[in-house]
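Visitor: Below, each structure is written out as structure tokens.
Since every read-out is calculated from the coordinates, none of them should be taken as a lab result. This one's a predicted model, so the numbers in the text were calculated from it and none came from an experiment. Cβ atoms are built from the backbone, for glycine too; each structure is taken alone.
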Structure 1
Amino acid sequence: MVVTTGSGSITSAPAALTVLSSPVIVSDLVSVTTNVNRTAQFSIVAAGTAPLSYQWFFNGSPVPNATDAVLSLTKSAAGNIYVLVSNQYGTVTSAVAELAVTLEGSVFVWGDNQASETSVPPNLTGVAQLAAGVFRLLAVRSNGTLVAWGTTVSAKAPCRAT
């Protein structure tokens, strides 16, 4: 800074300006639709004086250990999601996003699981048809790819149904 008077001027040492602010949301939540018991991901972008703290909520209750800017959530029921972002200068609440859960294309399997036949592959979605045998299953997805699991299945190679 330079100060000038009629008798001369003086220059100060450089000065730093620090702006301290409460959190603001830069990019808000977006609703997500997922299959039952599959992982849905929500994220928030916030700015403000560090450190920023996060607490996620599902249907009004805090989600345990959900304290990051990204939430990965596996649910069997739909609900509302929001997050509180805070620092020492304040708190802001995100918009409410909806977690929609659908059964469409989902596969539910039961049995004694001797051959991992009840362990449905985690990436199995969009199932159009299903065939089952003793200790093995085959699923045809709506895009024509085939997924197999259980005993005596040596490959899970995608193929096109004709």
Structure 2
Amino acid sequence: MHLDRLLTRAANDILETIGEQRRAQVYWDPKLKSTAGTAWGLEVTLNPKLARVPMMIERIIRHELAHIISTLEHGEAWKDACRRLGIPGEETHHNIPELRIKVKRKYRYVCPRCGMTYDRVVKPTKQLACGRCCLQHNGGKYSRKFHLRLTRAAPKKGI
């Protein structure tokens, strides 16, 4: 990771204009492949491919600063922080073509109740439940009743 002092200064200027006492540091991280940016603690990490779309950098920084101000989730506190940071109605995920990569989704899970399918690149390490059914029938909490079933897996390599 590489610290960007200019963007760090810009991020902290943004925080200061809304009366935030916290200060962040902005880094470029070549490990990021399709994610535009991340926030953890007081660090904002940006995908180096954003250099191809410089007009998006400030917006991504503001998006990640909203996580620092509120929570790591895209909930109401985050949406409020986005409004304070001048990006009301901010989307939770980017749609930046320069950052898109094609990844084969090897695993398909289906909800036995509603039939919703979920494609995944990596096999999950914990049991998954249908978000739609859990939200609709269980107040958004996990329930084994809506446990997803694996319907397609990658072919096994080897012998």
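Visitor: Suppose you compute distance in nm of label points 7 Å out along Cα→Cβ at positions 2 and 74 for every structure in 1, 2: which one lands on 6.6?
Guide: Answer by label: 1.
Visitor: Who wins on distance in nm of label points 7 Å out along Cα→Cβ at positions 66 and 122 among 1, 2, i.e. which is largest?
Guide: That would be structure 2.
Visitor: Ranked by mean projected area of the Cα convex hull in nm², which of 1, 2 sits at the highest value?
Guide: Comparing 1, 2 by mean projected area of the Cα convex hull in nm², the maximum is at 1.
Visitor: If helix-only ellipticity at 222 nm (-39500 (n - 2.57) for each DSSP H run of 4 or more, over all residues; to 500) computes to 0, which of 1, 2 did it come from?
Guide: Source structure: 1.
Visitor: Of the structures labelled 1, 2, which one yields 49 when percent of Cα pairs over 15 Å apart, for residues 34-97 alone is computed from its coordinates?
Guide: Source structure for this number: 1.
Visitor: Given a value of 9.1 for distance in nm of label points 7 Å out along Cα→Cβ at positions 10 and 138, point me to the structure among 1, 2 it was derived from.
Guide: 1
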